[in-house]
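*Asks:* Got some structures for you, see below.
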Structure P
Amino acid sequence: QRRKEANRESARRSKQRKKEESELLSSKAQELVRESATLRAELEKVQKHVDNLYEENTALRKQISKAGG
């Protein structure tokens, strides 16, 4: 009888531990999804800035070339 109770308690703790681990992993996954979205938005912003700088650089090089540089 005691062994059965001990086994039940052990199984209950194991189940609870697995539930907590699952919830923790789910929470971390959601956090990573949010972080990924933030980083993608930041990357897009930086890429647009790089594109603008590239265009500006090209225009300035043309001006220098026309000026006889």
Structure Q
Amino acid sequence: MTLAVEGLAGADAAARAKEALAALPGVTAVEVRPAQDRAYVVCGHDVADSALTGAVGRAGPGLAATVVAR
């Protein structure tokens, strides 16, 4: 799954987003690429888009995500 992520300006924000996504049940791998404003997530089909975007939004101020590919 590919997420477009806003607010990845610093390494700290990228680390927070990665940690939040990786903590979700059903997520097996996460790669965050701040230069591309993208996060790549390997997860089960039962993981809802809203769970992923919500986790990023709760990871810190200024972070927001949208699913761009499933």
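*Asks:* Have a look at P, Q and say which one yields 21 for percent of Cα pairs over 18 Å apart, as calculated.
*Replies:* Answer by label: Q.
*Asks:* Sticking with this structure for a sec: Suppose helix-only ellipticity at 222 nm (-39500 (n - 2.57) for each DSSP H run of 4 or more, over all residues; to 500) works out to -35500; of P, Q, which structure was it derived from?
*Replies:* P
*Asks:* With distance in nm of label points 7 Å out along Cα→Cβ at positions 14 and 54 derived from the coordinates and found to be 5.7, which of P, Q does the value describe?
*Replies:* So the calculation was done on P.
All of the numbers you see were taken from the coordinates with simple rules; none came from a lab. Here the structure is a predicted model, which is why all the values come from computation and not from measurement. Cβ atoms are built from the backbone, for glycine too; each structure is taken alone.
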